[in-house]
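**Q** The following blocks contain the structures, represented as structure tokens.
We did not get these values from a lab; they are worked out from the coordinates using the rules stated. Just so it is clear, the structure is predicted and the values come from calculations on it, not from any experiment. Cβ atoms are built from the backbone, for glycine too; each structure is taken alone.
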Structure I
Amino acid sequence: MTDYYPPWGFYYRVEFAGSLEPNEVRFQTVSGLSVEYDTEEYKEGGENRFTHKLPVRTKYSDLVLKRGMLTESDTVRWFLDAFSERTFQPRTVTVTLMNEKSEPLRTWNVAHAVPKKWTVSDFNSSENAIVVETLELTYQYFTIV
């Protein structure tokens, strides 16, 4: 019997369908890979101890990606096109968790992702910090490969 150790969460890759830029895969943090059910309550006549909670539909969190700001970025151009031109081109975003040998452990395919919010960190002359951009995407669902 071999011992199992949960994977480390710091070695991963993010890929945007249609982007060929090598720096687009490097993100400091990835969050929002979560799913839950919305429920609808149903009160049964004569039963006062509880209400039935019935699953209605699944709800996915927004995908939030953070990285040091890039001055040239296909992904940021895609975001800015959505905000300035109102052109929403859904993309598939792939997040892959890797092991120490650069082998994929688990892959999430995020379907129909579109830009929701783009934020650049504050500029502060009294701090010695890099500029971080935050890319927030809304999406329909994800599948696990």
Structure II
Amino acid sequence: MSEPNYAGNIIVVLANLPDFLRTPILKKRMVEFFAMSDPEKKQLIINALEAGPTIPFPNFSKLFKTWLEILTTLPEDQRTGLFEAYINEIAVSPQKLIAFNLDGILEIFLTLDNEKREIISQSVKKIINNFDSDAKRRLLLIIPDNAQVHLGL
């Protein structure tokens, strides 16, 4: 029997909260990520990638935008570490990203102000450019062209 997806359940609950509750709770959970062991981090990422596509997109979009906004406030090493954990998992299992509404995710990203978009873009570019050429090619195959343009990839 597989273990319950507690992280996924938390994500679903967070997605349904109003902004004034969602933001501080999500930020606290994101900061806690860095105190976890590597296996715990990996499992959290796997659970989040499984839960995301199951959330109705209007709720997911609020949660994802909050997540991006919080990421822009974290120190660069933490922001890069969190993004890198997700991107590494996606590089291993690209089908996990395909389940998401990627055009919708790009639209959410584009609603951020220019400064926040630039912070996110720089972090993602740095991570992807550090991959070997084969892993980078696989990642770029699943990232829509218009997202690559906006991220500067």
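**Q** When mean projected area of the Cα convex hull in nm² is computed for each of I, II, which one produces 15.6?
**A** For mean projected area of the Cα convex hull in nm², the value 15.6 is produced by structure I.
**Q** Which one of I, II has distance in nm of label points 7 Å out along Cα→Cβ at positions 43 and 91, as calculated from the coordinates, equal to 2.4?
**A** Derived from the structure labelled II.
**Q** If helix-only ellipticity at 222 nm (-39500 (n - 2.57) for each DSSP H run of 4 or more, over all residues; to 500) computes to -23500, which of I, II did it come from?
**A** Only structure II yields this read-out.
**Q** Given a value of 14.9 for mean count of other Cβ atoms within 10 Å over residues 51-58, calculated from one of I, II, which structure does it belong to?
**A** Of the options listed, only II reproduces it.
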